[in-house]
1. Have a look at I, II and say which one yields 3.7 for distance in nm of label points 7 Å out along Cα→Cβ at positions 18 and 82, as calculated.
2. Quick check on the output: -15500 is helix-only ellipticity at 222 nm (-39500 (n - 2.57) for each DSSP H run of 4 or more, over all residues; to 500), derived from one of I, II. Which one produced it?
3. If FRET efficiency 1/(1 + (r/R0)^6) of positions 10 and 114 (r between Cβ atoms, R0 = 30 Å, to 0.05) comes out at 0.95 when worked out from the coordinates, which of I, II was used?
4. Assuming 10.3 is mean projected area of the Cα convex hull in nm² as calculated from a single structure, say which of I, II it is.
5. Which of I, II yields 32 for relative contact order in percent (Cα under 8 Å, 6 or more apart), as computed?
Structure I
Amino acid sequence: MLIIKIHETNIEQVLYLTVDILKNGGIVVYPTETFYGLGVKFDMEDSLKKLYNIKQRPEEKAMPLIIGNKGLLSVVAASINDMALLLMDRFWPGPLTLIFLAKENLSEYITAGTHTIAVRIPGESFALQLAKTANFPITATSANPSGLPPAQDAASVIKYFGDKVDLIIDGGHTSGGLPSTIVDVTGDKIKILREGVIKKELLTL
C-alpha cells in the first residue's frame, strides 16, 4: 500500500499516478468534498468484486460513479432526458447524484441488478480533478466498511482497510457533513431518493 500526501507542488504527478493505478486494476482511496471515497475503474470486474469484498457491501446495493465531464455519461447511461439535463446544468459539478437507466454492458457490481446507474460530477475537490484527469467513470462509494462511519481522514482509512487498498491519497481532514442528494431521473417526473446537501425545494424545475 502506498500513501501520498498531496500538496500544490505534487498534485499533477499524484493525479497521473492514481489514474495509472486505476487503469491497472488497483483500488485507490481519495478525498472528495465531503468524505473519502473508494475508487476503481468502472469496467474492471475483478477490481469491482474486490472492492465489494473489502467494503463488505451487500450485493443488492448499487455502486455510485463519478465522472469528470457530461460527455462520459454516454459510456454508462442508456438515455438522458431533458429533466436530467436541466438538473446537470444547475447543480454539476456538485453534490447531486442522478439515477439513469444503465447501459446493458455494465457490471452487476455497479448496477446491482437495478438496470440503473448512479452518477455525479463531484464538487471542487481532488475527486473532481481525478475524474477529469482519468476521463473514465470511477466508483465513488464511501471509504468505510458497510455500517461504519465514512472516513474523513487518511488515518481512518488505514484503520478500516490497512493494506487491502493499493493507494491512499492523503488530502487532510475532509469537511464531512451531509452526503449528496440522490434524484431518480429515469421517469417522467423527478423522484428524490435521498435528501442531502441540496434540499428538495431547490429541485423543482
Structure II
Amino acid sequence: MKLYNYFRSSAAYRVRIALNLKGLKPENVFIHLRKNEQRTPDYLKLNPLGLIPTLVDGDEIITQSLAIIEYLDEMHAAPPLLPATPQERACVRSIALTIACDIHPIDNLRVLNYLTGVLKVSEQQKVEWYAHWVHEGLIALETRLASDPRTGRFCHGETPTLADICLIPQLANARRASMDLAPYPTLLRIEEVCSALPAFADAAPAKQPEAA
C-alpha cells in the first residue's frame, strides 16, 4: 500500500488520520504541491486530476479522500469509522460532506492560486474570500452540532467517525489562516478531544517528516 501525500493537504491529512485509526502504515510517497509535482506525467497517470491524495493498494488506485477512507473502512473493519444504522451513517456523511464538498473545494490551494494568479484579486481579497466561505461552513456546523442530541464527545457519539476525520484538518487550515475560531466552541471542544488521540495527533502536518 502506498499513499501519495502532501503534509499540508487537508485531504491527505484526513486519510492519514483514518490510516492511523486503522493501525495501517502504508509507504509514504511525498508529492510537493507547491513545486507542482502533482502535475508530472507519472503522477497524472495515477490521478488525472493531479490532486492529493492517491492511495495505491495492490492493483487498486483510489483517489478522493472520502472514497479512500470508506475503502479503508470496508477493507479493515475495526475500528469502524461509520455508525451501525443507515440513519446514523447518513448523519455522519452529511457532516463530512459539508466540509469536503461545501467548504474545502472553494478554499483549497489551486482555487486560491487561480484567484490571485489569473483573476488578479489582491492578497487581501483572497484572505477575505477564504474567511467568508470557511466561516459560512463552520458556523453552520457549529449550530448543527451544538443542538443535535446525537453529538457526543465527538461529532457523532462517543467514538471518532468520518465526520471528525474531516473536521480536524479543516480547523487546522482555518487556524493556519489566522481565522478567529472563538465562534465555534462546540467544534473546538471536539477538536480538543480528537487531538488527545495519537491517531489524530500523529497525522498533523507538523508531525510529518516533510515538515522538518
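1. Numbers: I: 3.7; II: 1.0.
Answer for the origin of the read-out: I.
2. II
3. Considering all the candidates, the number was obtained from II.
4. I
5. Here the read-out was taken from I.
Laboratory data are not the source of any read-out in this text; all were calculated from the coordinates shown. All values derive from a computational prediction rather than experimental measurement. Cβ atoms are built from the backbone, for glycine too; each structure is taken alone.
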